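Chemist: Below you'll find a set of structures to go through.
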Structure P
Amino acid sequence: MRFLLDAEQRAFAGSLDAMLTAADTPSVVRDWSRGEHGSGRALWGRVADAGVFGLAVPEEYGGLGPRPVELVVAFVELGRHAVPGPLVETVAAAVLLAGLEDTGPAKRLLPALASGEAMATVAYEGSHALDGDVADTRLALASDGLRLAPGHGPVRRSLDPARRLTPLTAGGELLTDAPPLGPALVHARLATAAQALGVGLALLDRTVAYVGQRTQFGVPVGSFQAVKHRLADAKIALEFARPLLFGAALTLEPADAAAAKVGACEAAYATARTALQLHGAIGYTAECDLSLWLTKARALRTAWGGPRECRELVVSGGGRRW
């Protein structure tokens, strides 16, 4: 199958890329890592104004969706620019709320998610949720169903400083005793895979530029055959992940979403290792912007299902009906 984005989808990606380039996202990421959310919330509002979160929200609740292909297009750009915040979790929460039989919670909570007025996070009760300290809507998957968590515990750091983790407070309003987890997990894995693909593409672009400028023995490092092979391997892995991602956005099958996540996250992780090696010692330093993408590639690899779990689902072919 040959899959190409149409002119409108390419223009959408281009507009997001231009907006995020002008936003100086590395400084926003560093603010977010310190718990200073002002610049991140401002950027979140601009992303929402571009319609990104509305792509996961049905029209009857103030959204534009569901439009999974466009959502994937958007999340590739969000990953390319390392935008911080509970991006995937807001999408997962939107799909969860939209799928409830009781439309009351959806009418109450979804318009604010679509417009960007609110952020959401979602996690199993007792585990750690991403950015629970800043999220306005906290969904806890409890033993008796889906609940609105009334608060959160202390912040913990992950290996990606911009991914701030908090335990959710037990209790809260019960929204349903049978949450539609399947569709939410598919969308979460798609968005995570798209974000990872964008991270990998950014790492590759930065590394190609760097080895073209750095010289050794009087010539650019990028002219060495061994360096070219490493970059070519990274490029091929990322390009092979792309059709898996967009194919899964078309089918919305759980096994396809798992395959997309494995493909994109493993490609991004391999590209991160190549980028780190070819940048030399400076790649390890927090002061180097490269580190913002390196740590994100590693964190996304295990978010919403690690490689082993997703591979097992792909091999079994299971989960195609919820």
Structure Q
Amino acid sequence: MKTRITEIFGIKYPIVQGGLAYLAYAELAAAVSNAGGLGQITAMTLGTAEKLREEIRKVRTMTNKPFGVNFAIGQHGRPYEELLEVAIEEKVPAISVTGGNPKPIFERLQGKDIRTLVLVAGVRQAQKAEELGADAVMAVGQEGGGHLGRDDIGTMVLIPRVVESVSIPVLASGGIGDGRGLLAALALGAEGIEMGTRFIATQECIHASEAYKQAILTSKETDTVIIKRTLGAPGRVLKTPHALNIVAREQEGATYEDLKDMISGKANREYIYNGNEEAGYGWAGQVIGLIHSIPTVQELFDEIISQAEEGRKRLEMIFGAKVHR
């Protein structure tokens, strides 16, 4: 496959792994990069700058392919300046920014040989990212897992809107987990895809609990819920008792101070590490309805590319003529 995404980031397939707080470590990132995509490690949930340095160096012992570091800078995020300096010092190939204003990061990266990605949920955000100098944007529709936009725009509408509004390449995200999603994204004008939930249910996502992975496998597309909507930071999670309790508290008018322990990283880890659905939550998108296995990352890539190729051949039959790649 050849798109501007593969050329800019030096990868074989235009498939990017999401940042995945508390889960995106060297093992997963290296496996994605080795399979031909762009793997990423999470920066903000690693704890310290030195831990990030260790993880970056660990990735490099496991792959010689490009990889990225994700900076999730949300409303109440911790300072990231030291972590960013480490990423710059280690000359990481790519940095992605999600959840906040990327301008300070882009100002610091000016003149550095580091490729950049920004997660957006609307046209204006995408245009702003382009103005700041982003190499590409990842546009996430409301089907996605984790933090989303506030306007509830679905992937099918969002992707072509963003594509027609910027000149830089667009990655489609939200509701994508297989070759059909990849082919659809390309048809909508995107030049690749970003997946988060699908990569949790892989063998190399070693930090995710078995309970979390099994919940992704056995849940339907209707088994997610949006939390933190009243706080202005909506995010999609599995429908656990704890998540439903958060929603109930929001409906009662709870403030951020009331909810901060319930929506904390500690509560997130309680579920994704320990499987405690009464006291924790786990991010997941509606794509869980399409996930039925826990393959290796390489097996997943093989399946995605094979399925996309089958879909391309089907389109050739429908159109009665060759559809060029």
Structure R
Amino acid sequence: MTQKETLSRLGVYLFPWGVSRPTTSEIVTSAVHADELGFGSVHVAWHFTQPDKNIDNTHNLDPLVVVPLIAQATSNVRVAINSVIFPTMHPYFWARYFANLDILSGGRAIACAALGWAPDDFRVGLSKVKERGKRFDEALALYTALCHGEEIAEPGAFWDARALALHPAPRPDLPLWVGGGAPSLERAARWAQAYNPTRLDVAAIRDEIRPRLTEAAQAHGRSVDLVVTQTCAIVLPGDSAEWQQENVWGPLESRPKDRDSTGAVIGSPQECADRISAQFEAGVDEILLEFDFHGATPSGEPVLRQMDRFVEHVLPLIDDRRGEASR
């Protein structure tokens, strides 16, 4: 596998909130840099409000606005809001949005949906947390029907989509990814092109998630990709102890799941390459990298430099390891 092919299976996660208040310019610049380096996709997180209590501000840019700007500023990278909370809004809203985003981007959009958990998302979205599972199931069915141009004859339990149609219609292969925990794996197997859980240990990927997803998808006569999201930070030999504490180990103290997961791509270039390679070998199809620790480290320049480090120092080692394994 070439470096270009490997990089196409890696995405960059960007956060519209953080310890430093990100600007639209910073997020778009980071996305353009990822595109120029050859990463396969760029994902911007979404919540109605700022849910992370470890961040001392409530600044939260709206990805519904930012992602179209990314689409216009880039040329090759796939673009996504990851993930919109399907149970909070009428499925026609999301279907229409992603259909138009796909047209704007020249066929580079990924529709990413999740069950959701943050109380404010449901309060603002005028829905109830306790109904989210049933709402998600109905939303996935209606979204799929709308995108396939199917006529909807009856109202659902939560939404009435009768006589609604998408104009212009989305392309038939507009991908849908479903994110979340174990209950969403079955949903992804039925409705999605990919299942996107977060922060998984390698053993869980190999022994549990990949086999379960394959079996569940086959029961529906389908195949579904596995996409995992992992924190990423590359530490080089010349990095001072002070720099490491400020940019890596300090922020990780507030994120023990990131720090302790065997899937987290953190450490020397060789350690990071080993983590990436192990996940691919365990059955992962794509990996999304959080270079700013879910907003726990500053956006902008630090994210750009970590992307550079990854491509220069880690990517060649991943290719070497995968090449040796295939011979």
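Chemist: Among P, Q, R, considering only mean count of other Cβ atoms within 10 Å over residues 260-267, which has the greatest calculated value?
Modeler: Across P, Q, R, mean count of other Cβ atoms within 10 Å over residues 260-267 peaks for P.
Chemist: To which of P, Q, R does the computed value 37, 19, 13 (semi-axes √(5λ) of the Cα gyration tensor in Å, for residues 148-299 alone) belong? Kindly include the intermediate steps, with their values, before the conclusion.
Modeler: Working: P: 36, 21, 8; Q: 27, 21, 12; R: 37, 19, 13.
Attributed to the structure labelled R.
Values quoted throughout were computed directly from the atomic coordinates according to the rules given, and no laboratory measurement underlies them. All values reported here derive from a predicted model rather than from experimental measurement. Cβ atoms are built from the backbone, for glycine too; each structure is taken alone.
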